[in-house]
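Chemist: Below you'll find the structures, each written out as structure tokens.
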Structure P
């Protein structure tokens, strides 16, 4: 997925914002094989449709990652895991204000971005919890300072419903996404649409 290679990511984000949703639908994998939200050793990256520009291609990749994150949350929900409350974005991608908001919108969830976005901070919180017995939530509260709080824009969440549903259908038709997981993801789309 070599879209935007060598270009300024901030400029690419600015240009990508004109393509919501993108004219192409991307499932971006950096190497063959998927382990989560489904197990498919033969899964590969793909793009449906054609981007009209490099910025549209960049938008497709950013949106595709967020769609995959949404599928992960739908799968965790199907398994019965609690997924309520705000999400926290960490890692290098959290440097992009545009992508943070896009992800919150596609996920339809509030999100927070800490001052220190390196994932190692989470390991440090776990270490404090494990070595001192400090309750995990208390350790996190003391160690993690939130820089930005994002609220999802329901209109933008709705704008990405159809491409997300297409991705789910495509992953299912390729035999990678099990039918029960796809059905659950679709049912959650219907519930969210009915609520708006």
Structure Q
């Protein structure tokens, strides 16, 4: 009568052994160091994500590390230009225990205009009507629109943006990115088109 119980016990141990361990932390810098955590079985990747945002002359950084689903891993690197805001990101997704220790390397922020143009806006209204024409910089060769929500520290923030972005930020279908319970971005209706060299009027 004990055999099924013993088999069940060992099956639990075996299943637990298949779960990944990832470093778990967050900071307002370009790195962080945290304790190992045991991931859920559906979370098969360790993620490190660093975001740098420049608004005017103010620069802010954020780094997140933790367990995630493979489908939540963002592409890397990325660069954006929005009205009065530049952003660059670097991420690393891996599938071995504690493989997200250390830091990710941020690609240098390109500041020289490349001749391409995109409509720009920043709004809490999903329509995000363009308010200006933005000059793209460096390797940004696409015009993007993001209507998205950010879940962070138990709070939900909703924004819409239009501007320039690099190829790896080009999306045309809903996506989720990030680490559940820590930092998640939900892109509801992203749109991406090739940036033209001439944009004579503001349009959607």
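Please treat every number below as a calculation from the coordinates, not as lab data. Model, not experiment: these values are computed from the prediction. Cβ atoms are built from the backbone, for glycine too; each structure is taken alone.
Chemist: For which of the structures P, Q does the calculation of helix-only ellipticity at 222 nm (-39500 (n - 2.57) for each DSSP H run of 4 or more, over all residues; to 500) return -2500? Working shown, then result.
Modeler: Numbers: P: -16000; Q: -2500.
That value comes from structure Q.
Chemist: Now, a different point. When mean count of other Cβ atoms within 10 Å over residues 146-153 is calculated, the result is 16.8; to which of the structures P, Q does this value belong?
Modeler: The read-out comes from structure Q.
Chemist: Quick check on the output: 0.60 is FRET efficiency 1/(1 + (r/R0)^6) of positions 26 and 162 (r between Cβ atoms, R0 = 30 Å, to 0.05), derived from one of P, Q. Which one produced it?
Modeler: Q
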